[in-house]
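These are the structures, in structure tokens.
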Structure 1
Amino acid sequence: NYNAHIAAYPEVDWEQHCQRFVESLGIAWNKYTTQIEPHDYIAELFDSLVRFNTILLDLDRDIWGYISLGYFGQKQREGEVGSSTMPHKVNPIDFENSEGNLGLANAVLEHMARKLPVSRWQRDLSDSTVLRNMGVGFGYCQVAFAATLTGLDKLKLNASVLDADLDQSWEVLAEPLQMIMRRYGVDEPYEKLKAFSRGQAVTAKSLLAFIDTLDVPETVRAQMRALTPAKYTGIAASLADAIRE
């Protein structure tokens, strides 16, 4: 409110003077504040970082799972030890490292985002000790990001495992077959495919036999017979490529 300033120098335009001084230092002018510069923008930054960390943590866990399933292998690094008793192991340690550090980062950043906008009667100094830990939260983030990048760089695709898994999953084609059946007016397509596939071991042979029972044009039947789990990807490839553009 410039109370003391105006009492001492009432002839000075203190608002304009202060704005000019602050902006001369390259700092954005904030006309309305409490006793301190509000911490709202810091809380917004931390909340955004927590959301990013949560997405990255989800990636870490998914990749860990894909490694466990054998979809990905890991390039060996000289000097690394996977287990104290099993020398053959190559553990997904980088993704585990990242996951742990992201959890610590989010714990710190979430607390700061909740704490900093709150001050008792605008005079509470508990924000000071909290602000000193910004580097802790950012530090855990940095360690986690580096670990994920290291882990991604070590991945190698096990295409044969993926192909074998897909070849055991012909039941996924119940979805496109149902849609094609609907298009060509086949009665109760969902019910027919449910009776055929639910709880059953669906194979390429049994699926082709089912297709042959359908009352659809031969060109459509040929389209259905050409479907395979490996080819049933829609436009996933082009969507993925577009991310890099």
Structure 2
Amino acid sequence: MHHEREPLPTRVDALPPLPAEYEATLDQGLDELGLTLDPSARRAIDDHARLLLAWTGAINLTAIRDPAGVARAHVVDSLTGLAPLRTRGIDRFLDLGSGGGYPAIPLAAALPAKRALLVDSVAKKAGFLAVAAEAAGLAQVVEAHSSRVEALAADGRHRERWPAITARAVGSLAELAELAFPLLAPGGILVAWKRGDIAAELGRMRRACGALGGGTVDLLPVTATGLAGHLIVVVTKTGQTDDAYPRDPSVRRRRPW
């Protein structure tokens, strides 16, 4: 007998509240990061988490299914990248490989951003992001876009127009630089989430940056509970990027940095 699958929720008012362990874990993480969220930002972040937990069985948005794990490994981890954006007064950013909306939705809520473009090549994930932005009250700010980076980089509305690009799970640093720099305005920053020993990655990225217009690198260690060994890599783009980049994916595979 065929059963119709229940439609996925698009509003949070019908969803169960987040449990106390989510709230406690997030409160601890915010305290460790020295962050205070205004009530509207906290509500947006929490509503996004509620929707993610409701959808993730149907769409592979995250391997983490427990609310406290989402609070620590997704929300707090996302907010470790807030400082370099805030200190530069950035209120517009593009997020590459947005997946379930981390880090972009917490960052958009916390900044607060005037515009955030969330890019994911998987249409189902981009569909979730649009629903999540609406449910979190961020539809005026957050735009979800299903596209490959190469198409965006060829679009004059995006090429070298963004003051900041964020990316939490997009390949190596060198690969990421080749995708991000064509979209990043000179003087803009790439904010990348990494963990562990990245010395070899940094060497390849510096080589890539030399070809992509030049960049200076800052490393910001993360000290929050459960995120040992994590760090934020901030690359400031210093010049312009040649139109030859990003290269075709097949060329990037054959000739990595």
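Of structures 1, 2, the largest value of FRET efficiency 1/(1 + (r/R0)^6) of positions 101 and 197 (r between Cβ atoms, R0 = 35 Å, to 0.05) belongs to 2. When mean projected area of the Cα convex hull in nm² is computed across structures 1, 2, the figure 14.7 traces back to 2.
Among the shown structures 1, 2, from which was the value -19000 of helix-only ellipticity at 222 nm (-39500 (n - 2.57) for each DSSP H run of 4 or more, over all residues; to 500) calculated? Could you put the intermediate results ahead of the total?
On the way: 1: -19000; 2: -10500.
Structure 1 accounts for this read-out.
Thinking of 1, 2, which structure, once distance in nm of label points 7 Å out along Cα→Cβ at positions 125 and 149 is computed, gives back 1.3? Of the structures listed, the value fits 2.
One of 1, 2 was used to compute mean count of other Cβ atoms within 10 Å over residues 117-124, and the answer was 11.0. Which one was it? This value belongs to structure 1.
Here, each number is a calculation from the coordinates, and none is a lab measurement. This is a predicted model, so every value here is computed, not measured. Cβ atoms are built from the backbone, for glycine too; each structure is taken alone.
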